[in-house]
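Take a look at the structures listed below.
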Structure I
Amino acid sequence: MEWVQSINRAIEYMETHLTENIHCEDISNYVHISSFHFQRMFRLFTDMAVGEYLKKRRLSLAGEELTRQNSKVIDVALKYGYQSPESFSKAFTRFHGITPSQAKKGSELKSFNKLVVKISVEGGKIMDYRIEKKEEFRLLVYGKMFTDESSEKGIPAFWDEYYQKEMYKKAPGYLGVCAQEKNDAEGFLYGIGCDADDVKETPEGFRVIHIPAYTWAIFKCVGPMPEAIQKTWEDIYREWLPGTDYELIPDYDFENYLPGDNTSPDYVSEIWIPVREKG
């Protein structure tokens with residue numbers, strides 16, 4: 001339940017600061033969650049990115065303001081973070097389907113209301129997982145920085161790049177690794193690779209990530225990719241974490257793609273997340 005409360009607190013914070021230049025780091029700091037995990041959690045619970053929510057709420061409120069007498073397009077544009085009437089008009093038209101000037105004349109607008117996140121309990125769900133302690137180890141990855149907004153399309157494209165450039169000939173790519181970079185709170189490192197012990201030397205273009213000793217919750221995913229692993233992530237955040245005695249350590253996690261046909265309904269993969277018992 002703490003996750004739902006955190007999201008709703010974050011939404012209240014965003015609503016209070018809609019006319020300010022706020023970033024994901026500001027919001028995640030407010031609810032004391034890392035930016036990376038807050039963005040992932042927000043998307044899983046709301047089916048949209050944080051930036052998308054802010055944009056839709058601002059444009060919805062901007063439309064309401066333009067229907068009032070004496071409101072000027074330039075004033076409304078600046079209020080909601082647009083640097084020019086032109087950029088505001090383009091975004092406004094894409095969202096509402098009409099121009100700001102048409103809105104001022106009383107044309108029909110679209111409304112996007114404030115979200116309130118709730119959990120609907122519909123019955124227990126069995127999740128296959130194990131808890132395992134593991135000493136420090138090293139991963140070898142071909143990595144790239146992503147934001148929450150860029151990751152949805154960017155990570156699949158990055159996998160395509162990995163194979164197109166034949167990087168798998170330098171190091172096998174059976175792990176998809178997420179790491180919150182300490183010096184970049186807005187983004188995260190996504191890496192494709194393997195256990196560093198699988199390769200004698202670090203190939204050009206790759207880097208080694210040192211993973212500290214953790215207790216890991218390891219979830220079994222059964223089914224074709226990417227649907228099975230995406231559904232398991234959703235279940236972890238929506239059901240397992242709110243109801244377990246463990247809490248997430250927001251530093252690293254990775255997906256382990258085991259040998260086999262990843263289009264098969266029987267294909268098995270794993271999600272590894274570092275956890276600790278709630279204090």
Structure II
Amino acid sequence: MIDWIIGALCALLIAGAAYWKKSLSLSGAVAAVMMGTVYYAAGNLFWFGILILFFVTSSIFSKLRGDRKAELEKSYAKSGRRDAGQVLANGGLGMAACILNALWPNPVWGYFFIGTMAAVTADTWATEWGGLSKRPPRSVVNWRVVPPGTSGGVSSLGSMAALIGAGVIGGAAWVLLRWTGGMQGAMQGLISIGLWKWIVIGGASGFAGAMADSLLGATVQKMFRCEVCGKIVEVGEHCGRPTAAARGWSWMNNDAVNLISSVAAGFIAWGLGAFLA
């Protein structure tokens with residue numbers, strides 16, 4: 001019971017600060033408190049620490065040159081202030097892995113968890129830093145120049161940020177495993193993996209997940225056309241008027257794209273972990 005109380009208090013403190021700084025909406029803050037409590041109580045500092053690292057760095061980067069990125073955010077379904085859907089899309093899979101590991105301990109859940117968190121970190125860092133690029137993005141499908149804010153557009157700055165962010169998650173996994181003394185029983189194998197291997201696991205799986213996110217965004221994600229400026233956007237309203245359906249599958253919104261790409265990254269991390277171990 002004490003772990004649940006500690007987890008709830010820590011999560012409430014962090015989510016409350018994020019809500020105050022307008023990094024989370026009210027629904028997002030509630031979801032974050034629930035998620036953080038489960039991560040700590042069902043897991044330990046390894047799980048909770050990775051979640052906090054993703055959330056804190058992503059929140060900080062979302063505030064960088066906010067004036068310059070404000071116009072781009074009008075085209076995104078997600079923005080700097082995350083709601084419950086975005087919070088669950090980013091951390092829900094990791095929470096599921098944490099719960100499953102508590103019920104059936106196995107290194108698979110640890111690898112999968114790091115892959116999913118590396119992917120959402122890579123995607124978020126790429127979006128925040130890519131929005132500051134002085135060079136126009138290019139389509140991940142045909143490499144043609146596309147307008148800033150186009151779903152599926154990538155830049156060298158954003159791609160570098162994605163790779164670094166994913167690698168940071170892998171490196172943090174190594175640090176936290178040693179800080180907490182590793183895992184008991186079947187999970188003990190995670191601590192035997194060296195630092196560079198964890199960086200490879202996080203970096204490769206997270207970067208692959210971010211690229212999958214861009215590919216889905218450029219091909220099958222539900223997109224809309226602004227009938228005022230003609231821009232292709234992710235939102236149902238732009239330039240003060242409702243937008244019209246342009247392309248993509250009706251159910252494939254931004255949260256679904258994040259979820260699918262995170263699952264892919266989780267399986268990649270699982271395979272890399274099994275191979276490198």
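In table form, for the structure just shown:
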| quantity | calculated |
| --- | --- |
| Given -0.24, -0.71 for log10 I(q)/I(0) by the Debye sum over Cα atoms at q = 0.07, 0.12 Å⁻¹, calculated: source structure among I, II | II |
| Top of I, II by mean count of other Cβ atoms within 10 Å over residues 168-175, largest first | II |
| Structures I, II, by mean count of other Cβ atoms within 10 Å over residues 56-63: label with the highest value | I |
| At a computed -11000 (helix-only ellipticity at 222 nm (-39500 (n - 2.57) for each DSSP H run of 4 or more, over all residues; to 500)), which of I, II | I |
| Ranking I, II by Cα Rg over 2.2 N^0.38 Å, for residues 104-207 alone, the structure that comes out highest | I |
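Quick note: the coordinates plus some simple rules give every number you see, no bench work behind them. Keep in mind it's a predicted model, so treat the numbers as computed, not measured. Cβ atoms are built from the backbone, for glycine too; each structure is taken alone.
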